[in-house]
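Asks: Below you'll find the structures, each written out as structure tokens.
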Structure I
Amino acid sequence: MERIPMTRKGYEDLREELRRLQTTERQKIIKAIEEARAHGDISENAEYQAAKEKQAHIEGRIQELSDRLARAEVVDLPKTPPSRVQFGVKVTLLNVDTDEEVTYRLVGPYESDVSKGLISVTSPLGRALIGREEGDEVEVQTPKGVKVYEILKIEI
């Protein structure tokens with residue numbers, strides 16, 4: 001079984017979503033199905049069909065989260081700023097071509113959300129950054145071509 005690196009926060013967020021789905025959302029959908037059944041013939045009942053589809057979606061998500069949590073390997077963040085980029089650190093980069101600064105935290109693949117500044121260590125940029133130091137330049141192949149970044153700062 002392949003282990004999935006994850007921050008403690010990411011692990012707790014997944015656990016909370018799983019708990020909510022198993023307790024609150026399951027109960028809501030059971031009631032919705034019961035109400036739809038009460039309307040009579042379920043073969044032509046749109047409310048019933050919609051509720052059953054939602055139930056299937058919820059059960060699928062529960063299975064997915066259970067699998068992710070079973071394979072999770074919680075990696076604690078470093079206590080002091082490391083000299084090299086590693087899992088869990090925040091990295092400030094300078095796009096050499098555009099002079100634009102961006103800051104990302106390197107997290108596990110199921111926690112990544114670029115809009116929140118979280119990139120996966122398995123992404124092309126994440127893989128290029130691992131093990132590098134402040135001042136290093138990294139080249140990353142993107143769909144729009146090669147981008148070059150300079151590592152400005154590594155922090156916790």
Structure II
Amino acid sequence: MTELKQLHETDLNLWIEEMAIAIKNRDVDAMDWDNLIDEIEDMGASQKRALRSYYYRLVEHILKVRDWKEERERNKIKWSVEISNFRREIKDILEDSPSLKSYLEKNHIKWFDKTVSTIVKNKLFEIGEPQPIPLDKILDDDFFGVAE
């Protein structure tokens with residue numbers, strides 16, 4: 001195993017610094033290509049996982065505000081803050097990687113249905129309307145699930 005490949009296993013941060021130096025110097029012979037490719041692919045997958053996770057949490061909290069009547073008055077402010085936070089994280093991800101918007105649009109309905117399914121399966125509360133909320137509404141900063 002080459003020194004750089006070994007470094008990737010023992011000190012990822014130092015490996016990244018060494019790769020950055022090699023890239024800046026255009027030193028193709030110093031590159032640990034296999035691990036570099038893996039790391040780059042993982043970066044994209046990581047952004048997709050984060051987007052999906054924030055989407056699930058955003059929809060879950062919108063549905064809590066909209067449908068969990070027994071807990072709404074006590075938790076509405078907290079849930080609304082969470083909605084704003086999750087929405088901001090999604091928008092930040094999309095600002096950093098605009099190409100992920102099509103990934104979000106493509107998966108919106110499937111992810112919405114999974115969120116509803118998880119709530120129903122765990123019997124958290126009754127879902128009033130299981131039909132997906134339009135994505136533009138979910139991402140609307142003024143939408144919190146119910147009319148104020």
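Asks: Which one of I, II has distance in nm of label points 7 Å out along Cα→Cβ at positions 106 and 122, as calculated from the coordinates, equal to 2.8? Each step should come with its number before you reach the end.
Replies: Numbers: I: 1.6; II: 2.8.
The read-out comes from structure II.
Asks: As an exercise: mean projected area of the Cα convex hull in nm², for residues 58-97 alone, calculated from one structure in I, II, equals 2.5. Which structure is it? List each step's numbers first, then the result.
Replies: On the way: I: 5.5; II: 2.5.
Here the read-out was taken from II.
Asks: If FRET efficiency 1/(1 + (r/R0)^6) of positions 74 and 114 (r between Cβ atoms, R0 = 25 Å, to 0.05) is computed to be 0.65, which of I, II is the source?
Replies: On the way: I: 0.65; II: 0.40.
The read-out was computed on structure I.
Asks: Right, something else. Figure out for me which of the structures I, II the number 4.2 belongs to, where mean projected area of the Cα convex hull in nm², for residues 18-65 alone was derived from the coordinates. The partial results should precede the final answer.
Replies: Working: I: 3.0; II: 4.2.
Clearly, the read-out refers to II.
Asks: Of structures I, II, which gives 4, 19, 20, 15, 11, 8, 8, 6, 4, 3, 1 when P(r) over Cα pairs in 5 Å bins from 0, in percent, for residues 34-89 alone is computed from the coordinates? Mind dumping the intermediate values first?
Replies: On the way: I: 4, 15, 13, 10, 9, 9, 8, 7, 6, 6, 6, 4, 2, 0; II: 4, 19, 20, 15, 11, 8, 8, 6, 4, 3, 1.
Label of the originating structure: II.
Asks: helix-only ellipticity at 222 nm (-39500 (n - 2.57) for each DSSP H run of 4 or more, over all residues; to 500) computed as -12000: which structure among I, II? Show your work: numbers first, answer last.
Replies: Working: I: -12000; II: -25000.
It traces back to I.
Asks: A value of 1.8 was derived for distance in nm of label points 7 Å out along Cα→Cβ at positions 10 and 42; which structure in I, II was it taken from? Don't jump to the answer; show the numbers that get you there.
Replies: Values: I: 4.0; II: 1.8.
The read-out was computed on structure II.
Asks: I have 0.65 for FRET efficiency 1/(1 + (r/R0)^6) of positions 26 and 50 (r between Cβ atoms, R0 = 35 Å, to 0.05), calculated from one of the structures I, II. Which structure is it? Can you show the working numbers first?
Replies: On the way: I: 1.00; II: 0.65.
It was calculated from structure II.
Asks: Starting from the value 20.9, 64: which structure in I, II was Rg and Dmax of the Cα atoms in Å calculated from?
Replies: Values: I: 21.6, 69; II: 20.9, 64.
The read-out comes from structure II.
Here, each number is a calculation from the coordinates, and none is a lab measurement. Every value quoted in this text rests on a predicted model; they were computed, and no experiment measured them. Cβ atoms are built from the backbone, for glycine too; each structure is taken alone.
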